[in-house]
Structure P
Amino acid sequence: MIVVMIVALSVFLLQQLALSARYRSLARIHASLERDCTQRANRFDIMYMRTDSGLVLRDAPSILVPVANDESGKRIEPLDWRTEAARHSRLKTRYERASRYPWLGVEPEPAEPG
């Protein structure tokens, strides 16, 4: 009986260690994506400026940057890199916590915007 308990506990601990490693890996991925999105947001802010009429180049404010429209004719806004960075930051935090406490589980990731 004790042997069965020791084996079961060992299996449980190994599963939790593997799960913790998986969550750490996901946290690293989202940390990298957060950095990438923040850098893209910084580059976007250097190049473009939002006005009432849309996006313009900072170096040439008279040039309106064309923006695509969807099937209904509604203007498609360019990706907000800061919002995307914040989303990856939340996911990074979620997986960092999950890697410390893998037995608590993780809620499913929210659907990607778009």
Structure Q
Amino acid sequence: MDKTFPRKHRLTDRNAFKNLFDTGKKTYTKYYTVYSLKNNLNRWRLGLVIGRKFGNAVERNHAKRIVREFFRNCVNKTKPMDYLILPKREILTATFLTISTDTKNGIY
């Protein structure tokens, strides 16, 4: 099993982020705010937005690792969607099981 998060599954373009903020479907969960939008590619892509108010660099990077791991393992890989995730601080104290259950309910 591949343990990387390849570049083709990342949102890197400013216009893609702006498009998701403007026209994406917004869903709230306990641990995230999720913007999702169908894309014309044959793959899903993920973008993360975590500001400095979230916490120090260690906490921000930990939250990003948790989100990436969930998406790498759990997201329906056949759906061509763009996801923009804005994590909340509660993600730092939650277990992976509760995060994945909450996120599956919010995304699907």
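Each value in this text was obtained by applying a stated rule to the coordinates, not by laboratory testing. Since the model is a prediction, treat every value here as computed from it, not as a measurement. Cβ atoms are built from the backbone, for glycine too; each structure is taken alone.
Quick look at the numbers
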item	result
Test item: helix-only ellipticity at 222 nm (-39500 (n - 2.57) for each DSSP H run of 4 or more, over all residues; to 500) calculated as -21000, pick one of P, Q	P
For mean count of other Cβ atoms within 10 Å over residues 28-35 computed as 19.1, the structure of P, Q it came from	Q
Origin of the derived value 0.45 (FRET efficiency 1/(1 + (r/R0)^6) of positions 12 and 36 (r between Cβ atoms, R0 = 35 Å, to 0.05); candidates P, Q)	P
